[in-house]
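What follows is a group of structures, each given as structure tokens.
Just so it is clear, none of the values below were taken in a lab; they were calculated from the coordinates. Fair warning: this is a prediction, and the values are worked out from it, not measured in the lab. Cβ atoms are built from the backbone, for glycine too; each structure is taken alone.
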Structure I
Amino acid sequence: DLQSSTAALLDFPFKVELSLAPLADFWTKEMPRAHPVKGVLARMVEEELRKAPELFEPIEDLSVLARHRELIDMLMAVVFAPAERERAYGGAMVPFHLRSFYATPAFERLLVGEGGYLRARINVDPATVAAVRLRYAYTVVLRRVYGIEVDVDLPIVLTVSCPETGLDRHFKALFDSRFVDAVPVGAVPPLVDREGLLARFADPRALTALLPPDRFVIRGFTVLRAVEVTDQEVLSSLKRDLIDKESIISTARFQGLQAKLRTLFRRPKLRLGLAAVDGDQVLMLNSGARVENACIFADSKHHTVAEFAGSIFDRAARAGNPLLVEDLAADPARTPVEDEILRSGVRNIVVAPLHYQDELIGMLDLGSPDPGDFSALDLPKLEEVLPLFSMAVNRSLEELEARIQAFIKEKCTAIHPSVEWRFRRAVLDGIERQRTGAAPTLEMEPIVFEDVYPLYGLSDFRGSSTQRALAVQADLLTQLGLARDVLRTAHRARPLPALDELAYRTERYLAEVETSLRSGDEMAVIAFLRKDVEPLFDHLQAFGADVPAAVEAYRTALEPRLGTVYRRRKAFEESITLLNEAISSYLDLEEQAAQAMFPHYFEKQKTDGVDYSIYVGSSLIEDGRFDPLYLKNLRLWQLMVACGIAIRADRLKGRLAVPLETTNLILVQHLPLAIRFRPDEKRFDVDGAYNIRYEIIKKRIDKAVVRGTSERLTQPGKIAVVYTQLREAAEYRGYFEYLRHRRYLGPDVEDLELEELQGVQGLRALRVAVELDGPRLDAVVPLGDVERAVRLLPGGPSLG
């Protein structure tokens, strides 16, 4: 705290004199030159200063200031603007000491203690404060005496308890030394080794040896302005806390989270509740769970989701947004859950669902005993913390799942060659920790790559869902028709009512499936045929000469392994597979060549289409060498590969049993992000709340439409490049121009505004047609062209 810091500062080696002379000089010399009106005011102040000559002298007795309070107020008007004086937090301090002799009312009330000394906790240790203060003093000496400017910056945050609420408030301290002079004692000491002094500026011994402090007097006063940063500090602290896996497990740490939320929301009575949702289980963590054998939910209360039906938690989960109840006692929709909350003393509550990858993973609630304590005005702050708690709860659920899986089999995963070195290092470090006894078992440290640049691409098959449904419908109609033929043939040979009834049910299914195919129809039809129709066939074959042929036609039409008609679906799946394999193998071939340009992380997925993610940056490389040129290389290469995919998909259309159109999309992200390896998911994922937006866009962008229309952004034969920053569009227009020259792309570029996606706004896209008969698209991407082109593009390799 500042008391300890004050003690550490007492051995300050410079002689310090409190003086208003620099401020008086400002009034008498600077003010008259500023403006004629200010000059008149300055002459009035100068006249008053003549009546108080003691103010020009070093001030040892602060009562001198009290005798000239009105004059001091006038002098300080140029330091603390009168219009802001009542609200601003500022004080005039004895140079390089934490003692004020003049302060604004707000600063005085909150931050000034006995004897004028600051009362607050500080975010750095006393030794650091003392060392930096010494460097600050030398910056004044160098600037005032030698004309040398040196910057020293130490972010200092003051924390003080608010008298009204008892909650912490945080202030960033901004020091202003404009009114501080350094006066040599005797002759000016020569600065013999200027370069050496600047090179060793962080070394106190070197500073005092080259420029002894006793050769100077620090005279004047320092201005301290305190800017409130409570919200920023609490959010940063919450982020740090929630990275720790025990933050929502340990009782003490959970209570610490609650205390910080009280500070953030300015609610001293706030109560934090937290629950995780794992399948149909709700795991309550309201008061923090004790750590028992490292099981994250060892002491938590387990409930089923059904117990919360109709409650405020259920309603918030269904809405997908925070839900506020001003007074639970007056809520007509109360359930036993709300009654239990009321009995705990909570009247006012806001409940918010926690999501991870679009799935509900938990609930957070903030309660107060005072009705109406929370209002809609608090929801923006709540939205800021929800991603942090989502990550913490998800991490806890991942740990739980990992424990379950550990009983089933040993973990195994395939590591991409580009990052294998990092995993080897982590495992070796874990073995060393175990060997030295620092860890009881072999554990691998978290694998995180900071400041990597993502590239994302998607080749999708337009209308594949519709084509799949049509294929299922056609196969069911064929199988039902063949079954009806068997039953009708048998009925003609032997007209049993039961056969007629079965034929009627079969025809009813035929009519329903032909009209529309609903969810569950396929299973219902197959179950009907297998249970009620097919078991009769062996017996029906004895009914007449025509029945065996009908049965044989039915059985011959079935796919032996599946036992169903699978003609149209097989044709559809073969078409999907042919396209997927063609695109995937081409992408793999190109990607292997691209690794030669610069190593990068690459992963792809195949469903109805192929999507892939690339991450590139210095942290992914063992030697850390990286240049913006490589990022531009990969971006241009990605565009050229998208052109190659488009031409190969177009030429495959004639070989497809089911006509499928391919679309291509690229998502641009200019700012770097961090990725973390998730061992339980055996994949990398973006790390941090502020990077979640990128993942949200990736999941939803393939459904994007052009604003004001129903037109899908992605179109066959074209490439859509989605962006948010104008600089991204400018960069890609340069690539387009080059690729148009190389006959990869057509001449027209569409710049489109996109409709808002769920939770994502402000997206735009460039769309351009691929020259499907381009002469360079048959071969692999010429990497030499890529590198030469990037160097010739306007601006050259740059991330700005």
Structure II
Amino acid sequence: MFGIFFASGFAALAYQIYFAKKLALVFGSQSSATYTVLAIYMAGMAIGAAIGAGVAKRTRFPVRMYAMAELAIALYCLCTPYIFSFAHDIYLTIAVGYRPDSGSLVIYQVLLGALVLLFPTILMGLTFPLLVRAVADSKSCMASISWFYSANTFGAASGALLSGYLIIPALGMNGTLWLSSAIDIMVALLAFLLVSETKTADSLPAHEQGKTDVTAQGSYRFGLFVLLIVGALTMMMEVSTIHLLAVVIGNSTYAFSLMLTCFLAGLALGGKYAGKTSKRSTNEQLNDALFLLTCTILCSTFLWHLSSLYFYGLAKSTVPYSFWFREFLRAIPAVIIALPPAFAIGALYPVSMTIASKGQHDGIGFPSAINTLGNIAGVLLAGFLLLPVIGGFYTSLLCGVVAFTLLLIATWKSRDKSAPALQQYGSAIAATILLIACPKQLDLNAIATGINTYFKPTYYAGWKMIDHAESADGGLTAVMAQTEQGKEFKTLTTNGKFQGNNVMEAGSEMLAQAGFGLIPMLHLNNYDNALVIGYGTGVTAMAIHESGFKSMEVVDLSRDLVNIANRHFADVNQNLATKPGVSFLYTDGRNHLSLTDKKYDLIAIQLSSIWFAGAASLYNQEFYALAKSRLADKGILKQWFQLAHMSKQNLRVMIASLSHSFRYVWIYNVGKQGAMIASNSLDAFPNSEKEKHLLAMANNQTMKTYIDLYKNGIQSVSGAQVLNPEQVKQMLALSETTLSNDDNLLLEYSTPKGNAMRDEEFKDNIDYLKSFAHSPYANLKQAATEPASTSR
């Protein structure tokens, strides 16, 4: 039975990852949609647990019912690609025309999310009460709960680790779904085989039916209260810990798999530990678990600064250029910080569940539902209120205070007046001392260094953080500042990773930031509507606006980033937010394009890192098809891509994925960074009139300061082309290249590995691309103003 529920947990976690990623494409990846989906998922589990309570009491065949539930889950999940596609079509029909950040859309997200998620999650919620009831004759209630809880959570932890690092990269999303469904079908078949060997409720002796665990003591209502609060604390700690760990160890898709694995492994180990101590009274175990929870949460407040010292130490040493070794180094602080509080929560769950169920195997359904309601409250409270208002550190500290309060209440309720005072209140006194001693604030300067990306000190490490904001969408957005020779230099960061700066010097990042706004002028025919996805410091958007667009929409997932950039970088973005015709939308760019019916002359995608979790969806085949449908007849798409820390294979994948939807693709190199220009119009080819328009920007009073930074002035921009469409086609024709799409997630899982590559890879990539410009296969005599003769 342990193995069955382990496998069930593995499959359930894989399902959850699949649901989350696919519904992010349906509803958008903004936190309101993400947390809404998660709340619906948990609500289904709560409803299922409540229903399971009644079913477990009445059924004569709990294992058979469990097997039927698992089989139904597997069959439903096999159909989810079609169900989610149908839900997407309904959502687009309803939501087209709404602002993508409109609160009204949440209602539709809740309704459609419930439509596709409630059936499988209710069935998942059924399984736990049924299995606990099935072993009523062989184990105490406490042992049964801890046994199945740890088995299921160990399976989930394994699912998080293997799905994130191996299965999804190897099999893709649908392959992972099919594997998980196959595992669930196998689980159902094994459970059916066990039915004949498992005693049913009717076959138990009279004294065993409804048997109560003799170690179960304490108030039933207090047990339910603890379950509710601990459910909330679980999700509040998960949200706040993952939020801060994303700053410390990075926010690639691998990093989030690693964090989730650590948290789930802690829960599983804690549940296993609780089972080994099940012979003690539940009052004693409850007090011990609450003391452990309080101590581990409060002790974790000391560890954030130590983690920064850990990465500083690594930065001063020579770390091998190995992705897997560097992931191991990132795992160390994740395990040390995330696992202990999760262990304590895992140890507390079976104890409080036993008290709330009165020690009865068939009484755990309702308490389980109460705990899941606490989960829902915790994720909504942390995601929508606590993170934006008090930040991740104070959210964790608040969790410690709440756990401490529960400990005081439990200590008072279970006090033995005949025992010595130290024995009665020793734990509470020790926790009080720790609460007083723990740090009450976090030095964000120390952890937001960005060292975790390349294991090298960033130039802004040690600078003063002069402003910051925290949220679920934006992570930790910060401005690092340093005054040198009377001038204040500022750098904008997200979770410690560089976004842009205000350095106006030759050779600075400003060359790329401004250049990416100027390059499209060589291809544009009309300047009516522009869409800019990704704001950064706002310099690129400013350059696009200055090129002459009448209307420009700026879309960014993080409101914090836009607000901070407009506060601190208005000198370099020329107060873009106040310009006529400029508007801002706070959502992900793909969601906006799905919901708008507007046509754009330019869609400009300007991200800071392709390897950020979810960012690579803007480099997938489906996104390019969507973008193509939103371009005007002569419209063009411009997209940034990184040349450093990028494999040649991934370069080919990006260019090939874009070329699948666009006939003509140009490659540029500006400021040591790459840009792709794409269009399906012959009118997008450069000509003398367009170049004249670009050259005139040298006389633009706003842009002159930026253009003067280039070695050859505006000619540096017009001469930045590396490959023309014919040369791009010749490059792609040399070998077959797999396209990145929403199923294989090729770039999302391969680009983070580039961070372990040497810096010299930038020059290698430039030489690689230039080799096709000089290739004997390329038609070098073809004028830059002539279209390619072949087409898709």
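Values computed for the structure shown
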read-out: Read-out volume of the Cα convex hull per residue in Å³, computed value 265, structure in I, II; value: I
read-out: For relative contact order in percent (Cα under 8 Å, 6 or more apart) computed as 8, the structure of I, II it came from; value: I
read-out: Structure from which -19500 was derived, helix-only ellipticity at 222 nm (-39500 (n - 2.57) for each DSSP H run of 4 or more, over all residues; to 500), options I, II; value: II
read-out: Identity of the structure behind 4.1 (criterion: distance in nm of label points 7 Å out along Cα→Cβ at positions 272 and 456, calculated), options I, II; value: II
